[in-house]
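Dropping the structures in below, format is structure tokens.
Every read-out reported here was derived from the displayed coordinates using simple, explicitly stated rules and does not represent laboratory data. It should be emphasised that the depicted structure is a prediction, and the values quoted were computed from it without experimental measurement. Cβ atoms are built from the backbone, for glycine too; each structure is taken alone.
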Structure 1
Amino acid sequence: MRLNESDLLREYTGQRYEIEMPMTSWVGKIPEYPHPVASSISSRVMVELGMVTAVITAAAVLVVGFLAAAVFAVTSFKFKCITLHIESMFMY
């Protein structure tokens, strides 16, 4: 004897229960597909932040380079002055 699902449901006269899908909270639920407008805004903002970071990094490298050169020049000058002063002390 083969049972067909549709035949069984037609002949069944008892109580029927609707099976509910498990409910999940919307809090913290990630959508399956991101919104296209939000996605494009996010990538644009990320590109802009990357460019700003690159420009600030380049400016910082230039400033630090100039400061390093200035510190080197000052220390070289002071060293030369101290060396000349010590040499002049022993010349007499």
Structure 2
Amino acid sequence: MNFDKSFTMEKLIRLKVRKDLDAKMQHNILKLKGSLIAKGYTEIIHILDQDEDFHINTFEAELEKYNEVRQYIASFIEQESLAETISFK
């Protein structure tokens, strides 16, 4: 049986992001999203409304990098004091 070597398994990462942000928090959220793309963890981040207070940001990460990506996001949230602004869903 031949398998396409370019096929990779991916896992979905979901982030719950507060809508009402000050300029600094907004900048930090954009910085996080930009760094996820720049580091090659994803190519696109989808944004959906959850309710009046939150967006849900989703993207797919390669299975091999899933834990690395989650760890990177968790570290970023801690370093930038964004725990009240963004969390894993």
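Ranked on FRET efficiency 1/(1 + (r/R0)^6) of positions 17 and 33 (r between Cβ atoms, R0 = 30 Å, to 0.05), which label among 1, 2 comes first with the largest value?
2
Rank structures 1, 2 by FRET efficiency 1/(1 + (r/R0)^6) of positions 41 and 73 (r between Cβ atoms, R0 = 35 Å, to 0.05) and report only the one at the top, that is, the highest.
2
A value of 13.9 was derived for Kirkwood radius over Cα pairs in Å; which structure in 1, 2 was it taken from?
Going label by label, the one that fits is 2.
While we're on this one: From 1, 2, which structure was helix-only ellipticity at 222 nm (-39500 (n - 2.57) for each DSSP H run of 4 or more, over all residues; to 500) = -11000 calculated on?
Only structure 2 yields this read-out.
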